[in-house]
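Novice: Each structure below is given as structure tokens.
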Structure I
Amino acid sequence: MRFAEFSVGQVIEAGPRLLEHTELLAFAQRYDPQWFHTEPDRAQAGRFGGLIASGWQTCGIAMQMVVESALHGSESFASPGLAYVKWPHPVRPGDALSLRATVLETRRSQSQPTLGILRWRWQLFNQAGTEVLDLEATSLFDLPP
């Protein structure tokens, strides 16, 4: 989507996207090797009753879905960061994740008129409709003068 196609209140949905057991383990072993992500037997006896995905993997899945559903082919070039990120419930192997991205604000920068600023909320839900990720992101876009 081009920057001009985003509007306040707009909702973009994508998914579902299945998180495979092997994918969860591979990510965790490389980037977040805590036992509740990497050790199935120990995790089964732990607080969550089984393996859970790293929150960072959950963010990566959301990013992939946002690019595929909205940012691919756009003028987007960067993000200065997130206002917040929350993982209200764990993601488990075999979960089918769906994205809801809600546009909160679109504007041109006053100091840099060729800069478009998009503020939006990304939420991921599992197959039961339980929210597993909630974040507010800002995306930057190159615009014509």
Structure II
Amino acid sequence: MLPEPKLEFFCDLQVELDPIRELGAGRAGQRRIIPIIGGRASGPHFSGKVLNLGADWQTIFADGLAELDTRYAIETDDGATIEVVNYGFRHGPPEVIAAIGRGEKVAPDQYYMRTHARLETGDAQYAWMNNLLFVGVGAREASTVVLKLYAIK
């Protein structure tokens, strides 16, 4: 019998964003880039700062689905660098998505924002995380994204 996966809380992320850069219509939908300019990460295994490099390369489909495709880095408080590659979806009722777009505070349970992530580092102290997969739940705020990542065990 195959084991059922278990989720273990890994970290909270607060990711600070620059304004959206609209690219226009692409092959699959409306394309845009949202620069990642900072933030914090904290959890039972490490804490650190989100570095001012990286972005969310989004596609917004005709039905309102936002495909989230991010890559950024965290510098732990003890000096390690961790790459984060996070992919997911955000969608919900049109009026809720419009409110988010206007920067209004919207309860996270009013829409769906889920991701799957991979973390990678060359630092021997944190190399164990290179062999794990993560899932996340998130919320979009006016100039930040908040995420909770869970290791899949």
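Novice: Assign the value -1500, calculated as helix-only ellipticity at 222 nm (-39500 (n - 2.57) for each DSSP H run of 4 or more, over all residues; to 500), to the correct structure from I, II.
Specialist: II
Novice: Consider the structures I, II: one of them gives 2.6 for distance in nm of label points 7 Å out along Cα→Cβ at positions 42 and 58 as calculated from the coordinates. Say which.
Specialist: Details: I: 2.1; II: 2.6.
Value 2.6 for distance in nm of label points 7 Å out along Cα→Cβ at positions 42 and 58 corresponds to II out of I, II.
Novice: Once relative contact order in percent (Cα under 8 Å, 6 or more apart) is calculated for all of I, II, which comes out largest? Numbers along the way, then the final one.
Specialist: Values: I: 30; II: 23.
Biggest value here belongs to I.
Novice: While we're here: When distance in nm of label points 7 Å out along Cα→Cβ at positions 90 and 122 is compared over structures I, II, which one is greatest?
Specialist: Structure II comes out on top.
Novice: For the read-out mean count of other Cβ atoms within 10 Å over residues 66-73, a value of 14.9 was computed from one structure; give its label from I, II.
Specialist: Structure I accounts for this read-out.
Novice: Where is FRET efficiency 1/(1 + (r/R0)^6) of positions 18 and 74 (r between Cβ atoms, R0 = 25 Å, to 0.05) largest, in which of I, II?
Specialist: Going through I, II one by one, FRET efficiency 1/(1 + (r/R0)^6) of positions 18 and 74 (r between Cβ atoms, R0 = 25 Å, to 0.05) is largest in II.
Novice: Suppose you compute mean count of other Cβ atoms within 10 Å over residues 10-17 for every structure in I, II: which one lands on 20.0?
Specialist: The correct label is II.
Novice: Suppose FRET efficiency 1/(1 + (r/R0)^6) of positions 2 and 98 (r between Cβ atoms, R0 = 25 Å, to 0.05) works out to 0.55; of I, II, which structure was it derived from?
Specialist: Here the read-out was taken from I.
Taken together, the values in this text are just the output of simple stated rules run on the coordinates, not laboratory data. For clarity, every value in this text was computed on a predicted model and none was experimentally measured. Cβ atoms are built from the backbone, for glycine too; each structure is taken alone.
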